[in-house]
Structure 1
């Protein structure tokens, strides 16, 4: 078992920071002019494949039989269900894989830090299993973006996010981005990942299972990769307490899962994207944790495209080893 984890960790290290030809070519309608789409009449699209149903919504309010009581400002996967569990894993009023924040570490008004909620999005249906959310350059940050949600044959959701900074508006020289998933009353608020203690030792560690627990919103909230030595300047009174409040653990493999009503939500990332795993015990209200992630673009350039790719699987929970096998397979696919 130790040999398998060591080999996997070495593969992750080998792919970290690697840019392939596919990353330089446009994927979404933001960067690829050959992409064709239609704009639906409704603010959401229902995607079904295999045992999974995912409802992708823009940031408008909805209140109908499909999305009862869905609040404005929450885009992404408004509903995620599976044949074994017909109840939505996400808080119905909110969403999962929700584009939440744009920031540069400076203290700003709430409307500025939550600009993805405020600026209108255009819902674009690409095909039967693919939807995009396009957002024009935002008022303050001037960040143009497109989020592609694709439901794969096995029911896994692949999120491809492309963005282009259109102006030198980020004062600390980096782009900070944040995605939130608000979980609907799980039995346990915690997340699980393969990691080590935050000792400051950047040598290749031997991973063990870590139960990510945070005592309160904004305390011990963010888990960095074991070899993430980046430091991002930020104001002492920066109001988004989840962003820079580090935990006592670091992840070795770029994925984690949480369990809700017998189902596991597994979020898998590319090592080279350098995401930071973030959690809150109450982000969606009492008993509704937030299982989140962050992405930073250091030394950004105006009019240059940047891309994040991740996958989310919603599957019956069986064992930690089974979740690890699933995540390993998805990591290999993402690295191709």
Structure 2
């Protein structure tokens, strides 16, 4: 069923897809959020609006999605299983569709215990919900959209029009389980997939070979996640503390070399690491787009939206296609 989202149209056109992640503010003031959103305008096909990532309280994904729509961007509203039961989830889905939101990414959500590990106190003692899992959420949206039925069986007067996405961590252990996990999400009804950040290209190629053998690349659009690293410390943290991310030592060493080559000047250290991080990200973009079955990228700059335009232009992904109904 075609829902009319721009993301859906670009995927169907066969052009390489570009989505970018944008986190809503820890604030009731959207001024800075709007400025960041406008930095992405014209450089992506849709913008992921995160749903309280790292279990930190932020402006809701639905509100953030509506704000970026007013700025002329198409949102991908994220929906976590962590914070809502199936009643609240279906209610939010109906509301989002009524507001004109056309894409939804289904994710489990970062466990609340992670919310107190960084610089924020967060809510590590909060009670999670997880009434349903990600595959069930995907299936619920598909049933609502295609059959006009709630999860409990009650009929909807008007079905929500949502292009359904799910996440995938292809380089996480156990590796043998990852293709099975993707298959479950595809069979549940995922129209597109956004992966966790890819750094280990060889490992990702192996996983994609398995995916092609299973024919999954023909049933869903796989967008490879690309995280733009800004420093050696950031890479080391992701390698040791972020589930599902595998970073080859040679990439970490490149960033360390960039850091050490700058001497003791703090600004020069920062500049050289960021420069090397951009090179790494753009190399990864070219490499993943050459892999059969990869339909595009999901770019995560982690509050560094200023570089999105440069990356997309340098990688030959600009201008973005204009798709007409």
Structure 3
């Protein structure tokens, strides 16, 4: 039986690690230790927004309402989706283990087939076809590497950042015909993901927040999420023991325009791994989730080392 708990994700404890102290809430670029690979983070100021879509929005589905006013604490978000260049440092890190579930950070098992599907890896392509667990394991690895706490965004954080102050179907307005200038989707992707950062960003400087690859969130999917949230809730999120369904946001390069609306909610399904011949099926990879990736979040209020470990244990079980 599903056990779903709503809770607040933002940390309230004193920051203890000097590497995590946010002296300036500004954009920054970090080089991953031991490499020349960098990634950029964009500050998202605290605020509130209407989560969900209005009843009259074209393409609206029942799980997008009723709209609720949600308050969100400050955080940084990845300026781009996590790329293969970044992820492969984790995948190939010889200091981690591929098999032990008790090691500090476990490295992904080898892929059964090439899950980039020949679309490209080096040079800024978004990493794809991983489970939510894999995305979180990358976050944990990055925390160990940098001393800065990273995780996936909650649904509320993701939508707040994607909207960038807008109340329209897309952050640039309601005209789906304009999507080709802002996102990769079924009408312009040629059935392939594309290098990050080629389309116009939203008002807060986030690229590919709509389209290219859909993005994992931290949350368990709950069809009635907005019905259960109190108006004015702060930093809501949900966690459950079930593997499926988890929530993805933003739509991908294979999706139609309505799936790229800021309020549109996707959910994972076992069919995303139907061609995996392993028994049991892989915890790491999705043989049929080729248009799913992820984006990083770093909360302004960082957790202590103990709280960070407790967080990863909650979601990863080790």
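We did not get these values from a lab; they are worked out from the coordinates using the rules stated. Note that the structure is predicted; figures quoted are calculated from it, not measured. Cβ atoms are built from the backbone, for glycine too; each structure is taken alone.
Computed values, structure above
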{"item": "Given 2.2 for distance in nm of label points 7 Å out along Cα→Cβ at positions 61 and 301, calculated: source structure among 1, 2, 3", "result": "2"}
{"item": "Comparison of 1, 2, 3 - label where distance in nm of label points 7 Å out along Cα→Cβ at positions 157 and 269 is highest", "result": "2"}
